[in-house]
1. Assign the value 6, 26, 34, 25, 8, 0, calculated as P(r) over Cα pairs in 10 Å bins from 0, in percent, for residues 164-443 alone, to the correct structure from 1, 2.
2. Using mean count of other Cβ atoms within 10 Å over residues 108-115, single out the structure from 1, 2 with the greatest value.
3. Quick one: Cα extents along the principal axes in Å, for residues 68-291 alone came out at 58, 52, 44 when computed from one of 1, 2, so which one is it?
4. Here mean projected area of the Cα convex hull in nm², for residues 372-435 alone has been calculated and equals 4.0, so which of 1, 2 was it run on?
5. The value -7500 for helix-only ellipticity at 222 nm (-39500 (n - 2.57) for each DSSP H run of 4 or more, over all residues; to 500) was derived from one model only; which of 1, 2 is it?
6. Comparing distance in nm of label points 7 Å out along Cα→Cβ at positions 316 and 484 across 1, 2, which structure shows the greatest value?
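Values in this text are rule-based calculations from the coordinates and carry no lab data. Values in this document were obtained by computation on a predicted structure and should not be read as measured data. Cβ atoms are built from the backbone, for glycine too; each structure is taken alone.
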Structure 1
Amino acid sequence: MAEFVKLTPSELTALHEQNPLLMSYNVEFAEVTGGTFWKAYTPGQIAGTEPFYVEPSKDGIAAMYKDLMQVYPPINLYDPKLRKLTKDLGTAWMRVSGTWATKTYYDFDGEYADGTVPEGYLNVLTKQQWIGVLDFVRDCGLKLKISMANCPGLHSAEEPWPTTEAEKIFKFSKEYGVPIQAAEFANEPNMMEDTGFPKGYTAEHYRRDSDIFSAWLKENYPECLLVGPSDVGGMASGMDLGGKNDEQGTGGVEQLSRENVSVDDLLDGCIPMDVYSYHYYNGVSDRLASVMPKAHWQPEMANSEAFLAVPISMCRFHCGKRDKYVPGGEMWVTESGEAGGGGSSWSSTYLDVLRTLNELGGFSALTRGIIFHNTLTASDYAFLDRNTHDPRPNFFAVKLWQDLMGTTVYDTKEPVREGAHVYCQSSKTEPGKKCYLIINNSETETTTVEAPNDGTIYVLAGKDGNKRATVMTLNGRDLVLGENWELPDLSGAPVAAGKIELAPMTCTFLVV
């Protein structure tokens, strides 16, 4: 059914002031050190003309990694194109973490320059690699957040977590002039041993060690924000994500780890954090679909109400936990993306723009905080292609969000429904006006919007009407880089007051 939306900007009620760095991102530790990460999809798989399938192994997911992953060299953070495009996104938080971080040894003295790895760790971070991160953060005007190592090389489950590695990286970063400004104790601790923790590690051990880190951080680096618990357990908790459908595979409750403890198990009785954090993915990617079919969404569902509701349902669920454990604090999604396992085959196409912008709008309407998109430039869900650093549609979508959306969030009083996901914030480009985001996720129906006065419009769509296009258009113009990596024209078009027709499968920013 076609939808009608009447905009009343003069009657809007302000909800809160949003964090201006809402749109931030991750750079994986595996990128910095070099290591295994998800294999890229083929052009046919991205276009949807070639299937992706890996036969499940009776020996579990680890036995399948040879077909799902490949070894990548360390990222060149001095690459001028990468730095230029990162600066184009504006000031943001950069989180350097991931599962790899849990098992990384900081070899700042060159002890393992021969390529060996100390016992109990899986990888080594060199001083020069970390200097590359610090130089990148400083040059691009970013804020730095990390998580700590917590693996068998550092201690056993029965031994309290030692601060030696934390002391090393915090001290060096501060002396270099780029201090760590926020930290989580560990990445995705709810998966315990499967995330890299010592053998036999339990929630009780986590609470003990988290308190050790919290006390150490507050005593030695009180200016650094304490963030946690970095939980990824919401989807496995049995919460209602909406529209579960076994045939389509819509966000089921399967889990990849052997043990998955709850947020309450992790935080009950712990030293309070400054910021509550969790991880969100809509489900698992095509790569893991054969292992976790109920947690995988088919591409036909990627613009559905059920699919788009997942990040908002997750936000509501974790708002309750935040209010319990960090009352009055911000909430950060310290990893966010279309699907765990590097993103599905359409993550690098226009189709994922609807989910990305809907998550920003829906999260912002519910709470104040930050969303760290996974990733800046690794795998298919990244803003930038890993090899060429060419921007994907999501890059331009979040660039427009950054440029257009101010920090005052308004209640539109518009119920979310197919064809009309309507969000509103103050206008950054035209003071005194409002900037609406209207997502028409219908594949067949045009949405009519009535604006009370003249404005400026920015309509995003897949090139040639293709929802899986790797090129996105803005008001009909292709969004591709020009010479010297210059951004394309991102200006809007004037639009007269009255009725405006928004075509199916479009995302529209409207300043009125």
Structure 2
Amino acid sequence: MKNLYKISFFLCFLAVTSCKKDFLDLSDPTTKTADKFYQTEDQVQQAVSGAYSSLQDHVNSQYVFAEMSSDNTTIQLNPSDRGQTDRVEAFEFWNVTATNVNIADLYNQSYNALYNINFALSKIDGVSAISDKKKAQYKGELQFMRAYYYFNLVRYFGPVVLLTEPLASSSDAFKTARSPESEVYAHIVKDLSDAAASLPAKSEYTGADVGRASKGSALGLLGKVYLTTKEYAKAESTLRQILPLGYSLVNEYASVFDTNNKNNSESLFEVQYQGGNNLGEWSSFIYAFAPRNSAGAITGFSTSRPQGWNIPTKNMISEFEANDKRKAVALKEGYTNAAGIFVAIPFVNKYNHPHTIDGRTDDNWPVLRYSDVLLMLAEAINEQGGPGSAYQYINQVRQRAGLGALSGLSQETFRAAIRHERRVELAFENDRWFDLKRALTNAQMVTLLNAHGQAEKASPTVDRSGVPFTGNDYKFDGYEALYPIPDRQLFLDDNLTQNPGY
């Protein structure tokens, strides 16, 4: 998959011109129209590769929306720079508004990527130089990615604009309306069902193709969709189809995230990154997550200036059971600075691996893992009448972590066990916010998050250097389970409506 992201081709919105990254050694394609471009399999592959590359932009900031809004992580506040008060910090304190820049970026990036996916899908069937089997594969990859974007959008915003074809004219962009969640989910299910039927198994990919979306990727995401819509029998039958596809848990939890072990037996899908070069495909998660002023104590480069975002909370740290092997991999409770002094500021350690260039790490981002599949299967079984055969799946995950097997639980206590296991197994992988929304009623979510907020106010995970809390900090009112539609979109399109409460 390394070579896959070296090509980042996408069609610019309503411009019908093609774009390229500076590092590509290609003839300038900007003189070609989009219709002329889609002539060969190589050109179609470039378009599909561009869609994959856009996923990097998407996941780079997902921790802000899916971890920091939950009880998993907090921030190391910078008292000398309050410019992030109404930006990233707003998600930690549930003070997000329709003018939030990060919300606008999330919305715009998602729909730009969706436009490019829709455009490529509209062109593939017309390319005669590709076999039907390859066309089906490319379409399946694009359908998987389209479903992934819409699955995130509908969970973040509720009803959203559903576009499955390129817009005919620029004026159409200002006439869109939000589709009901049921329609969005129906299309997600269709895309993933079609993708599962047309994509090859992961084992069929070799060389530069390793890391592409596969049948297991589509089935895994479809199973999660069915869990979200509470169609538990469908979730179970879908997830069971993954079991014979050759996936397995990696022996050691740390090896799952090792940059020398990418796309391993546990990986259903991960967003690919490549550090150590000038190709522009590197990741930098540890630079966002390491505490401010830690310089090179964590990153290994004394010139680095980490940001202190996504700091594990005391609540998260205490969630790990004694002797859980995953804790030391997922997080560290502090670091030793250049003066040899231990600084007790926790940080996410899961994406902390040696790299050769300051700011350019090689860490991929996990989207779907086999342990997630096992825990989802256990959840789906339990929701249909109690644990029953679900123990074998959750206990596989616990056994790798060095923990004892569960048994003899009621349906409700098993639900709590699943929430716990998912929280520690998938810590800092952008699942917690969605898991809370799926597992809890809105009233339960209000109670849980406000209790967490009060605990943080009483004893912050990270010292605030004298900056006081405001009256609105850590006040979760329920409606904030959905994010606001960006105000710019409402201004441009009279057909759009705002979510209640904003």
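1. 1
2. Going through 1, 2 one by one, mean count of other Cβ atoms within 10 Å over residues 108-115 is largest in 2.
3. It traces back to 2.
4. 2
5. 1
6. 1
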